[in-house]
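Take a look at the structures below.
Every read-out reported here was derived from the displayed coordinates using simple, explicitly stated rules and does not represent laboratory data. All values reported here derive from a predicted model rather than from experimental measurement. Cβ atoms are built from the backbone, for glycine too; each structure is taken alone.
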Structure P
């Protein structure tokens, strides 16, 4: 398993303030509003519920007790909470919430490593719009995959993974040979991005096949990951800033 630690940023010429802002906002929402994931009322109110997106209506349910298939213990599943905003806006709010410390730590690490390069290529405003658009499209992918595969459309989903998958898709297309520093086995090494990001996407595809059985694989919305990644691949060239002709000539000389 490859664990990314960083990448080659020697050609970056702007400070990625939007990327920093997105990371800080995600952490702030998780700590302040979600109370480190313990505020169920807030989390369940602003998460994306596929059934709500498909119907356009807010759905409120009561808590229920189910049996844990592993331990056999009774577990209380909280019900869906009232959503104080139009349900379609949860496609945005859900991408700034996380289910736990490991969830947000992994997502923010990937965003820290790969997001700054796209912001450098797009500029601040275009990168922000690209990030949000990929996140929304990833959320819609999850909704329609859940409906198409007859999964439970009442299970809320949340996390920045879909938007970050879009960032990875854009990164792969723009910087396929850029060196990415990874930890593997007992040491570190540098590999081209097409290997690191490519293996990540293959992992999503393989694990996403578990959804064909009618359930999300391991509770992870792989449909959102795959949908966000494809969206990033398709859209990234529309957001890249055009280089001035003088700059292009200068680079061709060197």
Structure Q
């Protein structure tokens, strides 16, 4: 029953707010904790998003040693060959990935995205307060988050698009906007996924530097501030208008 209820709730939000959005970003843990009914609900929500003309960004922050990273890529955007035929994965348009294991662990997920015509958003400078504990640590060549930005830029050619932007994107939190301009310098062609607006305290008016490469340069997700609003459609439209106003 819980899985069915979650599915119905999410599909209703897509129906109400989808016209003001370009994508849905299901948080995989919220579905996975419900067992197989949760995975079924996730598939239903993704199907509803596609029917509404929205992209699907699977937010699971996957990352592991290369052999397991390859399996994550298959699960998110690819397929798995078996003696019983090809088994499709989630079929997301993009997914979030943890790059802290290094280039060799990120590479299989990027390759899976390339083969599927999908995208990857690598964690660079996240929105949680504890991000500073690791991501802002100084090194002789700059803070850790700048090293992660360098990884994203190195993989940019692999997922380069005709527009000049790359499907190799970066998660850059709205709660520390002082880093955005520098990270845009380091990743001039990466699409930024910018969580933290709304319930976490980030403000759209602080995000202008993310759009230095154009209005397609960033995606600003919001979850609780829309899902918990009395009028989700109005909340989504308000955020859309605020982001559009600062995007150039």
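Points to keep in mind about this one:
- Answer label among P, Q for the case where Cα extents along the principal axes in Å, for residues 2-113 alone, calculated from the coordinates, equals 41, 33, 24: Q
- Computed 14 for relative contact order in percent (Cα under 8 Å, 6 or more apart) - originating structure among P, Q: Q
- Comparison across structures P, Q (criterion: distance in nm of label points 7 Å out along Cα→Cβ at positions 50 and 82) gives the highest value for P.
- Among P, Q, structure where helix-only ellipticity at 222 nm (-39500 (n - 2.57) for each DSSP H run of 4 or more, over all residues; to 500) as derived comes to -12500: Q
- Structure from which 1.00 was derived, Rg/Rh (Cα atoms, Kirkwood Rh), options P, Q: P
- Source structure of the calculated read-out (FRET efficiency 1/(1 + (r/R0)^6) of positions 98 and 162 (r between Cβ atoms, R0 = 30 Å, to 0.05), 0.55) within P, Q: Q.
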